[in-house]
Structure I
């Protein structure tokens, strides 16, 4: 995702901030597979502030189309009615703004996952769109590789990263968020994201801790508990 500033983030973060720690990990840690997620929005995407007049708003919308600004939340009429946070135009398909950062290391044989391609629904998670109508290829590809542990990082901590790790945990993966390789938009939302991860048996670590975890020298009790709970649930479903 290219606009270097994270949409006027109150954190002052930019996409360039995460490139160095991510590159260090890609160069030093033997991950079984690497996935890159790309927002890939059509020009008429529902999330763009400059498209807000293209769709009817529901009477319950807290702000009108004429008064709506970037980062406001509106309610589109649907059906069904749909809440939508509005963003500046970004990551439009086949444009420079949708490219990965020029300094980001691209691993050989890595997999790119494109999301947000439906103009009528946003997609924060790399697994599903926000309405859980359509999934991406990510979960299928992870299952085909026998993946159990997923390390997640990038932009934005409290939006796409948070939604992705929440879905990963719900599906049953052991999920780890790399704190210093992620940046967010809203400080309060970042804290809520952290609380959600921890309360659902996810783990938040720094990038320097990843090698020992991948190599099995650092075995987190939270991840062991998550595995035990998933095995218990699987047995109960049989």
Structure II
């Protein structure tokens, strides 16, 4: 498959994840609550894995790309292009959400208005830096562990998208009160760039911690399963 087609798939997949997930939080969060928001994130990934996963592998997340590379499933030469288009897709989604959300009287762009991630005073439940650190590393580790297992050649065919989508839903149910759930640096970047302030100053955290968790999962799963599924 041509790299340009893979990158296009990653753009649209990440765009849909961020628009569907953060869009639900911003536009419908008061109605659907944490469960609805969690399902929205899971459904965006599930739908796009089946839509374009056969083209790009269905990463839609820089941490996933790093984790798959660490696990021997993804070539390092494609890592930077994948990450770039994922971030661009997330920013595009946040731009669309901004224009939609600003169409109602009284809405204003401020901290948290586009569902940014945070810890400490920017945590939805006022959880500490260390609580956020452990949450993002562990949750991203488990997300990658699910992805690596569900996409293994040994796994039942055709069910990877379901396992991954449900896994992401569960991760959001656990961690929305703590960091508003990142486990995806691109998802964090889009809202933070628009909101600015503390969301932007804490953005580094939501790059470093998810990538650490993802790469740890890649190395651990490689030890379990070996790099036999490498491309």
Structure III
């Protein structure tokens, strides 16, 4: 069996985590960076073998029913992540016993930070009485980056043409998940409020390119 783990792009990594792994219960995670000069493929093989990642779907099902955790691994360039389901597993052991216990985080409490994104798993809004609580992946621009963008567009709002400003907003390299769309709309409102206060034409909402497409996940 060949386990595919090398992701083709940052957007592909976000898509893999948010739309695949989180929705299947891989809430706990460990992230890391491969040092310069170290062979990434060697690191891939080491972690996949150490934590028993490369197993069949049937084995994953068997483990889940037996109360044993499953682990997934993915890497983009020098950044990697191990994602873990509920259950017993070596990865939950302390470091001196070959695990990653002190490094494990729960994305329902501590978002995954990657490539200026913040990825978490959250409760949905209102739940109908008597129905189970629903959860969903939540992908947004991380707060420090968003604050920088807001300050930037507020600063240049009255010094660019609407076409130029709209093009820059539309080219922001973030996948258009719902929280990202709301953030982009807020950036547009911030810029237009400043422009309108000075009598300038507002940037149209169509500049934002709010539709999200699917991207290829794994590198060939």
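Values quoted throughout were computed directly from the atomic coordinates according to the rules given, and no laboratory measurement underlies them. The structure presented is a predicted model; accordingly, all values stated were derived computationally and were not measured. Cβ atoms are built from the backbone, for glycine too; each structure is taken alone.
Numbers below:
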| item | result |
| --- | --- |
| Identity of the structure behind 16.5, 55 (criterion: Rg and Dmax of the Cα atoms in Å, calculated), options I, II, III | II |
| Structure from which -10000 was derived, helix-only ellipticity at 222 nm (-39500 (n - 2.57) for each DSSP H run of 4 or more, over all residues; to 500), options I, II, III | III |
| Which of I, II, III leads on FRET efficiency 1/(1 + (r/R0)^6) of positions 86 and 150 (r between Cβ atoms, R0 = 30 Å, to 0.05), largest value | II |
| Identity of the structure behind 14.4 (criterion: mean count of other Cβ atoms within 10 Å over residues 158-165, calculated), options I, II, III | III |
